[in-house]
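Throughout, read-outs are computed from the coordinates displayed, never taken from laboratory work. Predicted, not measured: the structure shown is a model, and the values here were computed from it. Cβ atoms are built from the backbone, for glycine too; each structure is taken alone.
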Structure I
């Protein structure tokens, strides 16, 4: 497995992985990343300062992504964990954990003190993983992601690198 930063050529496959995941879990589409026009051009989106999108490749095939983004309205020391999606065959084999660890490490290196995320009940398996990794539930959203359908909000305090 290789974990590297997004390339422009990854835009179509990552948008497909995201939308395939929503289809697989029958998750709501309006008001989510599914219908967000930025989903089709993640390469340009992640040119934003203090952001990064990591892409996992297995046998030269893109199988997923995870990144951090300074979502509008979040405190300056808080980033959002975003675009964490995997192809079905890449789940449960350590790809997600590696992407998550790389994203958390990047957030710490960029000086963030907290990571925020938004999710949906349909992604309960991912929510359980977030809980195991130290994310706690919030009773309201933070920032203005534009993904108004998401109704699970979580936050994690980041420990500085020692």
Structure II
């Protein structure tokens, strides 16, 4: 499938069928995050993959969990991340988000739905899942088989700003 068509089809799923994601698909999704580019190839991303129902239920304490059968908590390692020398800006969020996006689109390509979540209690997440001090949770990616009708791939014309408001050629 054409990548732009795949991107248009993807939407945030907030209701999942109670079906497990197959191990082969989980491996492909993880591979997509593994091959994601990172600043200076420092690879600070770390993935906590949750499939156990008891672990997944813990998410209710820290976010609005939508009952996906697979959740990946995407973290960055503070001790591994590259810093831009001009202003010392770290690339933790950037690297983790590129990996999250790769995994999200891989899941879509495999016929799975996703919800990318940044609305969560970081301290609570750290405590519930024993996230080490050198890691920071950046994103949560819920993955599973969508329950309900897919959103129209043509919805972007009505839901997005006109590209003319966002794209500038050679000057602002």
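Here Rg/Rh (Cα atoms, Kirkwood Rh), for residues 45-140 alone was derived from just one of the structures I, II, and that gives 0.95; the source is I. Looking across I, II, the calculation of relative contact order in percent (Cα under 8 Å, 6 or more apart) that yields 23 traces back to I. Suppose you compute mean count of other Cβ atoms within 10 Å over residues 85-92 for every structure in I, II: which one lands on 12.0? Source structure: II.
Comparison across structures I, II (criterion: Cα Rg over 2.2 N^0.38 Å) gives the highest value for II.
When FRET efficiency 1/(1 + (r/R0)^6) of positions 53 and 93 (r between Cβ atoms, R0 = 30 Å, to 0.05) is computed for each of I, II, which one produces 0.90? Considering all the candidates, the number was obtained from I. Kindly point out which one of I, II the value 5.2 was derived from, the read-out being distance in nm of label points 7 Å out along Cα→Cβ at positions 5 and 133. Only one of I, II returns 5.2 for distance in nm of label points 7 Å out along Cα→Cβ at positions 5 and 133, namely II.
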